[in-house]
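*Asks:* Take a look at these structures.
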Structure P
Amino acid sequence: MELSSLLHDLHLSSSSSSEKPLPSPSLPPITELLSRLREKLIGASSDSQTSSLIGRVERLFQTADPHWLFSLASANQDDGWAELQTAYSSLVCALIGCAALPLCEDDCGSLPAAAYQSVPRQAGPVCSALRALLGTLGNVGGRPGLLLAVAPPVCVFAVTHFQDQVWTSSSSRAAAQSLQEALLRAGGWKDSPHLLMGGGSQEEEEGEEGRGILGGILDVLQPQLTKDSWQRCEAVKLVFAWTLLQVTRPSLSPHLPHLLPPSLLLNDHYRPENCMLGVRCLHHIVLNTPAADLRQFNRAEVLYQALFKHLYTTEAAVIQPVLSCLLDLLLVLEKPPSSLAPSSSRRKPCRHDDVLRLVLTHMEAEHKVALRRVYASALPPYVDRMGVTVCRHLRRVERVVLGYLEVGDPPEETSRLKILEALQKTIRAAWPRMACRIDVLLRCLLKLLVDVSSDSELSDSVRQKLMNQTTLCIKLLDGCSQGNLQPLLQQVDSSCVSSEVLRCLATVTVTAEG
């Protein structure tokens, strides 16, 4: 008799007092048993003793009478539910603590793999015990308050251990994933976002069954997400990011005071991987929070300053998400320059100009291939956003275009193709100001056509893309000159260029004549 043996070992018997009749007069209050089990788990002196206790807890949830497991030990129903929820929450936390990750002694935020060697072995049994509890709780029903009390720490534990990290193994990840699925089944949640945000209809939100556990998870994580503690446990940032990235409008905004500070902490860290994670979190916040809420308390300006400083870094992996996030954040801070009327007094230099000016300045001197690709890919949307106000930056744009088209970027020629796209957008937006730049740009574009047509290292598809985009730029320049390029293009010596180049130039003249 497993339960009798467990009661005997814990020195519990039917003599335990109770203010309310129990389903079985021979059993003590469940809260007393849970409290004693918690003490045993916390005080276990060896791994074998801990594993034995976890196994017995699992069998308790599998075999004991469900009505006794969730019976109240107090005559006052409200006090009884509170006591029962506290007892189960405490036991769940004690179980989770058996597979807790070791903490770093300092702020390095990283431990050798050997430090986590025992974690996967303990995580599997803990997942099994928690699955047994959730299974019983889900089958009984009518205990939504109890489920909502234990769900946040269980979810945090599952997310910690189903990720592919040094503290997990294939078996522990599978067990954690199974635990997460058991949690969803127990509460009738469809998926992880539903688990966090709750039901969408008014009827679901009014009942406990439809509630999400985002607030509870943030309460669990909050003590570990302070400036002095978040780096001590390597998993807490991953759990926080996973949680945040599941939450969308309109559920994110009410929790913004708890979600924004940790994201900024990650964003400000010196390690690129933490910084990128922070930028990703901030970008998600920008995309899923109403602009009015972001502007409140000057949050948007704080975000802008936190992101803008990254434009001085030389890490391509950081610059790329920063430029993408800034592009969306700028719409929160100010109207797009391209949308303002020409007579508007507000069409004056703004943050869009500050970002584009700094990007162009860095692009001129950049020689690293990875950074050149990132900058070149980011330039077209910024030029598009600027519209006609890109005229303020034409000199820098011209120097960048000439410099980037001069240097190849095999095998995909990403930089050149993106710069050609940026040039097309610039010509379309600022065509009245392009006449004085036609000569130097045309010379560069013709040279690019000749070089590309004779480059045997390029694949046919890449060569064709380059030549097509270059030809389009020449067509646009011809439009700016009101067809004055036609005589020059027709005088190109056929003995000096390939037939492929001549065909490209012919399309310009034919289009103009037609």
Structure Q
Amino acid sequence: MGSSSGLPVPIDQFGTLKHLGLRLRRLYGEGRYEEVLELADEYLWIAEAFGDRESARSVVQSYSYALTELGRYAEAEAMSWDLLRRAVSRVGQAKANADMADVMSRMGRLEEGLHKLAAAMTVLESCPRDSWYYAAMSSVAEAARWAELYELADHATTAEPRPDTIEHSRRVIRDLQRAEALLEWGLRLDHVGRLEEAGVRFRDVIALTRPWLDADADPDSLLGSDQAMLGALLACGLAKTGAAEEARALAVAVIPDLHADGRLFDARLAHLAYGVALRSIGEYDAAARELIAAEQLCALAGAVRHRLIFQFELALVAAQSEPSQATRHLMAGLRAHAEQLWQLRLDRVAMLRQASRRVQLEADHASADTAAQTDPLTRLANRRGFDRRMANLTGDARTVNEQVCLLLVDLDNFKQINDGFSHGVGDAVLREIGHILRTECRASDLPARFGGDEFGVFLAADPATAARIAARMRTVIRGHDWHRIALGLRVTVSMGLAQLQPAMTSEDWFDAADKHLYLAKRAGRDRLAA
């Protein structure tokens, strides 16, 4: 845990601590993952102490990403589940699912990872195309790359229709991410003999990275670590398209910077470019040294397939330096192995389609189940939904020490409204009551209409808080502009509140709230009894 001495914590009137999350993201972008972990615990405590949930979520996300980069996947998965619980929007849930898919793919739990990835994509299909959407698509791209779904990774990083509208730092990250995926894609194509397609990918890498490093580019527009990584990617693209001398000079320039920044996994690409360039000009011993270095650096955080890519390139050195029947047989065997791995990758594409269909079926089933538990007039939960929540809260699924209250709400003299105005007015009143209850409830509460003019609200709160919420609901209902529905219309409600106690059955709990409701009615209506 980092020392807090000298740590600036300017808290504004809203308790916003966004600068903490920004500092962690900057450290993460510079590859200083251990520092992210050191500070994250402290920053999370500060954010939660001041009730800033968004900053807390940002800290947890940086913590999860740093753990992932350090190869501490079990811990990263736990943090991903925490992020999923903290997500307050659909796009936030999608991003958390995509991040979890990334971790699961790295752990070798491919089927689970593809299911999470499919869930993220399904949610994102119905989300607005705003900055949050594109941030989630970045997580989709990373998860797709680690699952070798290069087509999806490329689609996800090119989802933004107008690059000129994207902020500078995001454009750099996007182009880096896309170039790395294209490079890996090109290498895999190269190794299975699809040279023309591989060349297209390598040229795309050059087109993405060179503009950032041109002499006309703003020298202050990039972090040093970004410049080095862009240089490594450009050097790889150049080396694989025959520009050996340029690739060699660029690789030599960026290798020290990447090592100095501790970005050893990224440095593997610079060593790869250097090795391929040396091989192409016949310096085989030096090429072998560089490719061995690349393969060893890859072992720090890469997947098995990453090491196989470098081992294939190293075998090419042997085949070119000492051509013989033995090396030809060696290369034939390696190429056959690469083709088999490529076929497994294609099978993975089919697995993702199957996972997407399964997620869609689950979503359709959930939608149908929701419809079956929804009252069509008020759009609240119906009797079936009310009974299900009651059973869940009083059954084995109940959380230890969870405080929850049941509020029963009855319209006062509702028969007189139907008889004196009309049943159409009565339906309009019920719809308005449903709208008010839904509006006054929090995300953790559930309002329901379980009878004609009978409503229930499950309040995830202690009795005092629940009573305050109920009192506010009653006041809002009484003060509502009912004259808009019918001149002279007045609507009030009576309420009964009961807390769920240990060992209570559904019947016990309902009866306790119903007794309080009866007391409210006997006392003159338009009141709460608790």
Structure R
Amino acid sequence: MAPSTPLLAVRGSEGLYLVNGPPHFTESTVFQRESGKNCKVYTFSKDGTLFAWGNGEKVNIISITNKELLHSFDLPKTVCLEFSPKNTILATWQAYSTSKDGTAGAPNLQLYDVKTGTCLKSFIQKKMQNWCPSWSEDEAICARNVNNEVHFFENNNFSTITNKLHLQKINDFVLSPGPQPYKVAVYVPGSKGAPSFVRLYRYPNFSGPHAALANKSFFKADKVTMLWNKKATAVLVIASTDVDKTGASYYGEQTLHYIGTNGESAVVKLPKDGPIYDVVWSSCSTKFCAVYGFMPAKATIFNLKCDPVFDFGTGPRNAAYYSPHGHILVLAGFGNLRGQMEVWDVKNYKLISKPVASDSTYFAWCADGEHILTATCAPRLRVNNGYKIWHYTGSVLHKYDVASNAEIWQVTWQPFLDGVFPAKTIKYQAVPSEVPSEEPKVATAYRPPALRNKPVTSTKLHEVEPPQNMKPQSGNDKPLSKTALKNQRKHKLKAIEQLKEQAAAGKQLEKNQLEKIQKEKALLQELEDLELGI
């Protein structure tokens, strides 16, 4: 039997406290509210059974199940906390500082045994970025990036480095999710004319010329984001440059690459120019969604061949969020956009609702796959702080606004392991709610006084493109003429010829480019049939 709706943790100028989820929304008695503004950090364990927080004096751990205080550590300056996947270890991080005489500072990354409360290991970790060690889901291996090497420990024994992955100037790495065999993706930035590259390895096979499962190099990359799918069969890489040398965008340039553990790689061809705002894997691991292009942005679902599966058209969006069960997708426009959301059933590609969460700085799905959290938090926005709990059908079930002189800094759902909440049949009718609906204010365009009493003429800066299954079917749509078909086929054959020339010159082609070359024979046959009038 599934548990009740997960708790919410709320941290702000009113203190740190837990709130019961729908339908109650009352303050939880799991632990007494920490009043004041001194709480800097909190975290749930991956299964949601433990809760840790730092109140400016101590770091405490409680069991949510039985409301028991398990441990209290004297760590007043802690600003980061993380539990290992099976709740064996609590990692804590404090800002690194050197002594006045310039000698090295004390270790600032501690690993505590959650069962005994003893400190198993301390490390010096200067940067907050990627501060926390990475564990496999079964905690059989743990990894840290140290001076161009990834150090691996086994079974939480930190006295011995079991394996090392050494490459010159390793900038980042990501362990694969799921069970053995464990895999790791590493990124090495380019230098002195050499390209940047991402390589995939199977642990612990790191040495030898053929050790890498896959390798993808690219010149346009100042930084990358690496995203494993849930089944650990492929990685998506968003490669970004800080500056767009063409001058087309102040976002810099981004490209999206697919790398499979079977060695295949491909550039994901995005049909609209502009930034890549977001890329997310579906929980099924066979599809992913990308949000990209100059506003209004496009959103498209691709398969593992990097072919488009469904086109959502264009809209004011810069983020995508799959539900925990993968059957619902939210496309949203936050930050400098107005908070418009589209909630889609992605099994039937049917639009469920179009709610608006104005001024939102945070979005998260509840583990039950039914409820959504949106919040307006400081310091991103210091006015109108608060949060809302929605049903995905568009109903606001609970709304909390802080006082005008108060702030909210962080709101999160209590997590649960996959499978705790079963997937439910999708609803399309808005569920009932006692919270009055707020019609979003529609901003009207400024009109000079001379035009205010005259009829409005349509002057769209951008044509909004509807989703592919909502495009009007015009009766005037005529099939292409034979001449047009011939020209289309000739254009495709010319592109294939260019690819063959590149391959002959020694260029390594992508998977999708090789597949294009394989279609040459069929295109030639089609062209011959058109010439003969068949």
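Derivation of every value follows stated rules applied to the coordinates shown; laboratory data play no part. These numbers were taken from a predicted model, which means no experiment stands behind them.
*Asks:* Assuming 60, 24, 20 is semi-axes √(5λ) of the Cα gyration tensor in Å as calculated from a single structure, say which of P, Q, R it is. List each step's numbers first, then the result.
*Replies:* Details: P: 65, 24, 19; Q: 60, 24, 20; R: 43, 35, 22.
Answer for the origin of the read-out: Q.
*Asks:* Here's a follow-up. Of the structures labelled P, Q, R, one was used to calculate helix-only ellipticity at 222 nm (-39500 (n - 2.57) for each DSSP H run of 4 or more, over all residues; to 500), giving -23000. Name it. Display every interim value, and only then the final one.
*Replies:* Values: P: -20500; Q: -23000; R: -2500.
It must be structure Q, since only it matches.
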